[in-house]
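Alright, structures below, take your time with them.
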Structure I
Amino acid sequence: MKRIKTAIVGASGYTGMELLRLLLLHPQAEVVAVTSRQEAGRALGTVFPRFAKAPGAGMVFTQPAAEALAAAGVEVAFLALPHGVAAEIARPLLERGVRVIDLSADFRLREPAVYEEYYGQPHPAPELLAEAVYGLPELRAEEIRNARLVAAPGCYPTSILLPLLPLLRANLLEPASIVANSMSGVSGAGRKADLSLLFCECNESARAYGLPKHRHLSEIEQELSLAAGAPVLITFIPHLIPVTSGILTTTTARVREGVAAEAIGQALEGAYANAACVRLLARGAGADTKHVTRTNFIDIGWQFDPRTGRVLLLSAEDNLGKGAGGQAVQCFNLMFGLAETAGLQNF
């Protein structure tokens, strides 16, 4: 089978590193370009010694330039760039016929005004929002297959949306009662110098941050509202914990009057029994990050508390895997008609 010429734009960060780990050995992908403003001119194997013996280790980082990527025959570009920057190169890539999988927040939201509210700047390419597909494969596989532009979801949203969406679609919950508590590894903040992220600041400590409106809340509420068919506002409390990667989320919500607890499990089974990257745990089983790190799985468990009438939804994923690079590769596989788990090294 012909291999698909692929570029990773912004390949020197943690998400870029995860994309390299997956795509350099992907049986149907050929990484022909890696870009980084910071590392331009240096060889891939020098910047990341872990890839020194991998295929393409001698590839040299270049400056991100849409014209050069298109001239190299790139068919699809993964954008592992900050919000606001990704759109600058997405537009010229699309104009040159390159399909785009964007891992920033630039194309996740449908409304430019919401983007400006949460990200503090006008949307850089509002004309592209209507065609961008929110890249949650378990929700929009058919749309992803036909998309030119896919917006890979955020890490926190993936861990919250996948347990909740089937229950809201089935009208089992009182949406106003939803509270999500998430704990994330430090790599979720990106590969950057920041005093608050130093080892001595994070080790043996846990703290909440981004209150009361973490940026990911915008896409979470957008997708929950679409599933419920009405506006949904939730309480979302993210926490930083002293691990490198992994997200554990506990979401609680009041079950609608008259809904049997068994309906929760039935809705989850109906949605994900055949999902390649979702593992449903037995009722009462707790999700554990150590079982999902370096995979593209999300583990989902649940329990019902009859005292409070609330369901407890438990999920675990790798924030760099199912929450970022792995999920983007899952979308890539769908876009090019490949097996959904091709190259994902799930175990």
Structure II
Amino acid sequence: MNTAAFIHGVRDIRIGNIEPGFADNNSALVDIVSVGVCGSDLHYYKDGGIGSALIKAPFVPGHEFSARLTSDIDSSKLKRGQLVAVDPSLPCNRCEWCEKGHHNLCPDVVFLGAPPHHGALTQQLKVPIQSIIPIPDIMSADQAAMLEPLGVCIHAIDLAKPRLLESVAVLGCGPIGLGIIQLLQLSGCGDIFAIDPQRHRRTLAKKLGATHVGENIEAVLDNNGANGCHLVIEATNSPAGFQDAVNASRIGGRLVLAGIPDGNTYDSLSAADARRRGLTVKFSRRMGNVYPRAIDLVATGKVDVDELISHHFPLQGVAEAFAMQADETEGLIKSIICPGQE
């Protein structure tokens, strides 16, 4: 029987069994190797859902993952045992937004690991063949699983359009914030301010390219003449994240909101603070067609995703992994679940 981790409700995750399904002409059965615990997984765990995506029945999360093929796929020359990543998003390719190239905004998307569609925290899973992405031999299973969150970072940077030598503040130094910091450094930005309440995350942010770090946005204002930054990218789970991003920005600045706030709501936002700055605000959702760039960035060493992984757990340890991440345990950055390990 195929073992899986089910979220039953708020802070209630249990091991059970699930039928993985059988491969057909449009799908393939894979053995799951590495699964990242994402911030959105934690919202399902802590809040029971994200907006209208509510857990109405026991649900298997997990959308950042790598796997090995259980059989050859002749149509694509993929072979049994080959390491692959899997794009969890299957857009309809017919709607207005898909036709405009905004597949990440497709309202009819099937997304593995978002209810009601079971995800990868299991031993085996049937996945669409078109979503399978071959991985270079030089990359590890963990690196392949990290391509999805790196893709989220790339999409946020695409929206932000960082400019040469401008000042940038990154609020939140979890895996997404830390990935964004590395991409900002590659983009030729000037000062990069990394803000996070946890010291170990600030330390890693400095190592990965931040020029200034601090516990709160006062570190931005104290080092920037109280003017704020040209660009602010928010990647926290804080309901105060939107207001903090506004406060860290300068007149005429740009904001990209990549985080998902706990409880799915932001704290009261001062309209005057944002309006008087004339801010441009963009919300970032998932990603577009970015896997080729993500693979290249990791394979060439331009982005270090290994530094973002702090913990590994077997599938039987998933309850501990989720609890530690939800409680923001000291020293934790990113947990990887390995369903094939005991």
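Which structure, out of I, II, was Rg/Rh (Cα atoms, Kirkwood Rh), for residues 106-265 alone calculated from, if the result is 0.99?
It was calculated from structure I.
Going by mean count of other Cβ atoms within 10 Å over residues 98-105, which of structures I, II comes out largest?
Structure I comes out on top.
One of I, II was used to calculate distance in nm of label points 7 Å out along Cα→Cβ at positions 10 and 242, giving 2.2; which?
Answer by label: II.
Rule-based calculations on the coordinates, nothing more; no lab input. The structure presented is a predicted model; accordingly, all values stated were derived computationally and were not measured. Cβ atoms are built from the backbone, for glycine too; each structure is taken alone.
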